[in-house]
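Enquirer: Structures are listed in the sections that come next.
Just so it is clear, none of the values below were taken in a lab; they were calculated from the coordinates. The model shown is predicted, which means the values in this text are computed figures rather than measured ones. Cβ atoms are built from the backbone, for glycine too; each structure is taken alone.
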Structure I
Amino acid sequence: MVFNTGAALLDAIVLAVVSRDVEGTYGYKITQEVRTAIELSESTLYPVLRRLQKDECLEVYDMECAGRNRRYYQVTEKGRRQLNLYAGEWQDYSSKITKIFEGGEQHD
């Protein structure tokens with residue numbers, strides 16, 4: 001993708017992906033789902049997950065899987081509110097950009 005992905009957009013995308021699984025999801029799966037929209041490495045994802053956890057938007061728990069612990073991430077109530085804010089902002093932002101690309105609403 002030729003467009004840069006800022007921290008807020010990355011946070012929004014990760015929160016949206018994690019919120020799909022009510023019981024939580026794990027890092028590799030999050031990376032794969034985010035990659036359907038933007039290019040993302042695991043080394044980029046984990047600082048985002050830690051930041052969202054520090055901001056109390058995500059909570060973390062470990063569960064055994066095939067004899068190993070797997071870390072799961074789950075959206076908190078604060079995270080859901082933040083995701084709703086991001087979704088509203090994205091709607092406004094993307095519709096303005098779309099109007100520009102489509103040639104609408106020119107100002108002198």
Structure II
Amino acid sequence: MNEGDIILAALPQADGRVKNRPAVVLRKLPPYGDMLVCGVSTQTHQLVTGFDEWITKSDDDFVASGLLADSIIRLGFLAVLSLQSIRGSIGVISPKRHRRLLHRLSAYLVKKVK
């Protein structure tokens with residue numbers, strides 16, 4: 001697995017169930033190589049404007065992503081997964097999109113809360 005890959009993995013849902021879902025690998029974490037991922041969803045009504053990111057059929061990296069429909073990359077749906085829990089890779093997003101996601105997430109994490 002590489003950063004920027006879109007994988008299939010069993011991700012915990014808000015209701016406690018676990019469901020196989022696509023996710024974007026954001027970073028490989030030390031010391032064991034676990035992966036920080038964010039979920040991908042076709043439930044576009046859940047988009048958090050200015051935080052999540054659309055990926056649509058008209059995007060240059062859509063075909064390479066392996067996704068089947070317009071989706072949102074949900075930066076608020078994070079998980080840390082071991083390599084064993086990842087079922088496989090279905091595609092990849094562009095390096096530019098991957099960097100944009102990392103910058104947006106890190107900017108949010110260091111943002112001062114009043």
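Enquirer: Ranked by mean count of other Cβ atoms within 10 Å over residues 15-22, which of I, II sits at the highest value?
Expert: Evaluating mean count of other Cβ atoms within 10 Å over residues 15-22 on every structure, the highest lands on I.
Enquirer: Another question, then. A value of 3.8 was derived for distance in nm of label points 7 Å out along Cα→Cβ at positions 23 and 95; which structure in I, II was it taken from?
Expert: Source structure for this number: I.
Enquirer: Out of I, II, which structure matches -5000 when helix-only ellipticity at 222 nm (-39500 (n - 2.57) for each DSSP H run of 4 or more, over all residues; to 500) is calculated?
Expert: It was calculated from structure II.
Enquirer: Right, something else. So if we calculate Rg/Rh (Cα atoms, Kirkwood Rh) for every structure here (I, II), which label has the highest result?
Expert: Once Rg/Rh (Cα atoms, Kirkwood Rh) is tallied for I, II, the winner is I.
Enquirer: Of the structures labelled I, II, one was used to calculate relative contact order in percent (Cα under 8 Å, 6 or more apart), giving 27. Name it.
Expert: I
Enquirer: Using FRET efficiency 1/(1 + (r/R0)^6) of positions 63 and 87 (r between Cβ atoms, R0 = 30 Å, to 0.05), single out the structure from I, II with the greatest value.
Expert: Biggest value here belongs to II.
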